[in-house]
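No lab work stands behind these numbers, since they all come straight from the coordinates. In this text the structure is predicted, and so the values were computed from the model without any measurement. Cβ atoms are built from the backbone, for glycine too; each structure is taken alone.
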Structure I
Amino acid sequence: MKKHYLNAALLFLMTLNLFAQKYELGKVTADELNEKVHPVDSSAVAAVLFQKGEVKIEYSQNEGYKLVTVVKTKIKIYKKESYEYANFARRYYASNNMKETLNFSKAYTYNLVGGKVEKTKLKSEGEFEEKLNKFWSRKKISMPNVKEGSIIEFEYTLTSGALETLDEWEFQKSIPVNYSEYVTYVPEYFTYNPNLKGIILPKITTERNTQFITISSREKTTNNTDAYRTSVTEDKIQFTETRTTHILDKIPAMKDESFVNNIKNYSTSISYELASLKFPNQEYKSFATDWETVTKKIYESEDFGPELNKTGYFEDELKALLSGLTSQEEKIATIFNFVKSKVKWNDYYGYNCDGGVKKAYREGSGNVAEINLMLTAMLRYAGIDANPVLISTRSNGIAVFPNRTAYNYVISAVELQNDLILLDATSKHAFPNVLPTRDLNWVGRMIRKDGTSASVDLMPKMISKDVVSVIATINKDGSVDGKLKEQYSDYHAFNFRVDYSDLSNETQLERIEKRHKGLEIDSYEISNKVELDKAVAESYNFKHNNTIEIIGDKMYFSPLLFFALSENPFKQDVREYPVDFSFPSQERYIFNITIPDGYALETLPKSVSIPMSENAAGLKYMVANTDNKIQLSMILDVNSAIIAAEYYDELKAFFAEVVKKQTEKIVLRKI
């Protein structure tokens, strides 16, 4: 019996040992390399086999407390499309005030060659470093010898003196994660508040252990001969350390769906923010904060607020520009256009100036903060009530919890006659209240001169329109000749200018013909490409050869011709996060179609009006026949920039009806 228990205990210990080894670097098997598809998600191009993170607050007598983060990652490559996962980048703070250190190690690629595991080490030429600005640098690694079936692994260590926040740990990614573990070690002197988001929650356990800090001190003493000697004493300070372990396994990939802001907003992750400090024999310090406190600190930092007070560098030029202008609207437009043309954006984000507004003005190039703080300063100089607005861009995620890293961008706002005009001078195509799409991310925080702040809704309210007018004639052979004009306003115009305004007319023709298969166009014209206060307009003549289907003596076609929506953009059965259209919009189609001689109308779709609840969206479809002409008017409204997930089923059903109506056929019969 004793032998039986001994064997069971040994087996249990062996199992524990194997389990522990499973999630360590350097252990790659032929079976792992031979695996062709992920066992749960066969569509996965890659998978994280495991990722482990440890964050410790360590003490050294010379430097005090430091945050040491060690992350180990092991990834399986299934398909070529996943080679991007063989490249990894991590930014770190490089300012002399609080310089961080970042080092990569244990970076290898594993392949199966002749039935044996081949190991390739990352060499120095596969590691790169770039300076982003005076605050941040970034290190990148590009793993060697990556193929379909490879396994890559690496470790990095980040050491930081910034204890205010622990970096966000992302359990869920765009590929499956087999196992994710995050462990924090926090001395009793520190209290952190957790910020957990996502639908799948990790298992969290805590345990407390006794630890010691050793502090050495030196002092000079004398002996009986009056000679000095130095004695070293060591004091051990006992404290309690809390170890918190977060574990989540078999984590499905976050599948990017249509009309999603930033998928990371809804993936499972956790971050920690310092709430308080209490060292022995010292006063309790609270760091619990709110948005008012966060924004006030940002405003008072040397690279933000003081930059708004600098005016000497632009005064003479601005006076000349504003001479003779009386209305505030004219002044706002003039200053806004001047800044857009004077200083080009260098593609760097951030709410802190790098070289400063004067340097950016002089050199004609600057980061987001330098351009938009300069804009704010000029507006204030002109007597306009302007203030900076801190925002988090779409790529940075929604600013949910109050902390300084929640924001990564700044724009300008003018309070004018109970209205708020939002401005971002980083894009030459932007105009008042039409911001670059990257800015449209829920809410920002406006900071006034007195340091107070107010929430600012960044989501557009006006309806951006896309209006298509067509006069067409159907020929007896089933081809269609016609003239088309399409007009884009507000955000539709902005997006058109960003994507296409620099293209030649020849390239524009190719773009349209590629979009509508079978279409041939000529006499292409475009207007208002640079006149931002006007709608962009395209017009052209066209011929289409395969939009009419002829079966026997009948013709079948959609009254929307080649503009008919052929499939529902919403395919998922269940949606757990909002549908984000970026801005409210209206698509309007006005068609006049002449049917060929010798044909008569047999079937005409019925006119309908399909509303959504809460007026979130709606379809008005009206079609009529007079003599040999068919007139269609269709308006598709999406009245809300964001539609909550609870309305997804209704939205999906609504667009199913839209597709059904747009693809419904008119039938002509040969007389």
Structure II
Amino acid sequence: MQRGSLKLPLAALALLASATQAHEPISIDALTRTPAIQSVSMSTDGKNLVALVAAPGSDEDTALATWDLDNLDKGPVVTPSGDRMKFIGASAMKADRVLVRGRQEWSGDISSCGGEGRSGSLTRTFITKSYLTDTAHKKFDEAFASKVRKIGISEQTERCFDVLGSSSLVNGLPLDPDNVIINRVDPATFAGNFYLYNLRTDDAKLLSDVKDGTSPVLFNPRNGDVLVRSRLEPVGPGEYEIRLLLRDPDTGAFEVHDKLTNKLSSRHTFTIDGFDEKTGKYYVLTDKSSNNVQAWLYDPKTREFDPEPLVAHPQYDIGGLIYGTRPSNFGRVLGFIVNGPRSEVTWIDPAFQSIQASLEKAFPGQSVSLGSYNDDLSRLLFTTSSAQNPPAYHLLLDRKEVKTLGSSRPWVDAKQIGEQRWITYTARDGMQIPAILDLPAGWKPGDGPLPAVVHPHGGPWSREYLGWDASGWVPFLTSRGYAVLRPQYRGSEGLGRELWLAGDAEWGLKMQDDKDDGAAWLVQQGIAAKDRIAIFGYSYGGFAAAAAVVRPNGPYQCAIAGAPVTDLTKLGMRWSDNRLQRILQGRTVKGMDPMKNTDKASIPLLTFVGDRDVRTPAFHAEGFYKAVKDKVPAKFQSIPDHPHSMPWYPHNAKTIMTLLGDYLKNDCGPGGL
């Protein structure tokens, strides 16, 4: 890691690449260059601010920036990324320490390490590591790493730990001035043990090991004591139970609670979210008795839930409770999150209610998200954003003065981005499908139908929210005159169990009907022209685009499949590093297999994938392209040094966006879209 000593005044953040794009459409460079500021956080003591900024003099690289909030006007200390390891995330810690994540390209044999995409003698992937440094960036050390090398560990095993990492932060223990809880995998036993880690001395003290097949899932944030453990127990062929064991405060023993036991195949959410010190009850997020996740109180003494949920919404999930983390409010529930069209916080604490209301008045039309704060609320970090406004970061000082740190993309003009709506349409079998509709700026129904893109999300166990599109694809398309519809099709998680479970074994079938029915809705509403609709998706969305190529009588003029899965028989059980997700979701990946239906290809195809994508390896995209290229016009492109998930290198994001724009304009159906 190289060390830098550049200092930038606070106002300079908003001037990095300062020219605002004044022309239509939004330029590709404006949507793909490195954000001016991102990954912003404040230390628990309110002394330091940490962020990633665009490296001075570069449109590609990031830099680590830290501010002393007692001397804010001095500006930050800035250290650019190294020549190979690039900063991709940062977090302010306590004890004047900073946690920063970096990533670099790596190629080698890690086939024995397990996990997704790791097969054969050569895997092209990335090393991602976390480092600890101080606020002056004097030295970067691998975070939480053991100083002791195990004797007898094979060279291959050492390589696996070097590439995949072995330590992670678990709990910040906000009241402890020095210590955090980490998880560290023992290379000799492959057990993930939990340690109390001193940020000042780098000493680690064992808190809890993985024993009796159980693992800690909830620590007391006050002192680090383990409160809840979990165990995955086989109960029949292919069936498991997740059993939660709560610590008896009198005996210290961990006991299974039947009402907190859940069969894996039921796919109920069952999360122990927190602990109420006054009553001894646990806060549990579950959809056990509802279509949506609710917050309940559970009494470990009586082994009963309260008669009514603590917090519930008639239509959307409760995303979590917000607990006080400072001495004056520690452990109190300050508010809760509702995962509706937006993820929105409802504050029940009067102080935070007042702050939220004041800031929403100061930033009309934008979502305001309160972040880190100090104990007397004299320093509070918050973020503003909307569909038209990229995230911007601000400090509220003494509850009366707002100091803007900068926008992530100050060069984007909000007026270039049109209206965004949360809509619902009816699928052919009567199921209600939520969706996000984005329209070009200034378009009105009387202006006539538009070219349109149906843009399904990845996952598919995922969902989308209203607001700024981090990929940049949506504002790129709408500013070029396209309407964009993002269906939250059946199989989407987080919008109720009914919608989620309805996607099981329906890949390319009813899940695909939902996208086609969304295209029909666009035409019915007068938004889209019937003969000017494309489908574009990435990851699972890429599967949906590939499926559209071989489904008869589809509504699309072309399909763009980014990083797709196209061969369900080769998806197997290696597509995720999470064992439970492989067990759960793997059972549902059934339906119409595009690779078995390539003889039915009927519309043009563009497909692309990164050559370092280990989640949806290139053989999916390339194999499908080769199978259909003699039947329909088809293009394939491999993107050098491109991973599956964000963040993406600006030059690769630019390549993909250029591909997308040129293909839609020139090659999507007769004469382009």
With distance in nm of label points 7 Å out along Cα→Cβ at positions 104 and 288 derived as 4.9, matching label from I, II: II
Structures I, II, by mean count of other Cβ atoms within 10 Å over residues 416-423: label with the highest value: II
Read-out distance in nm of label points 7 Å out along Cα→Cβ at positions 160 and 352, computed value 4.1, structure in I, II: II
Structure with the greatest value (metric FRET efficiency 1/(1 + (r/R0)^6) of positions 376 and 448 (r between Cβ atoms, R0 = 35 Å, to 0.05), set I, II): I
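Taking Rg/Rh (Cα atoms, Kirkwood Rh) as the criterion, which structure among I, II has the greatest value? Show your work: numbers first, answer last.
On the way: I: 1.06; II: 0.95.
Going through I, II one by one, Rg/Rh (Cα atoms, Kirkwood Rh) is largest in I.
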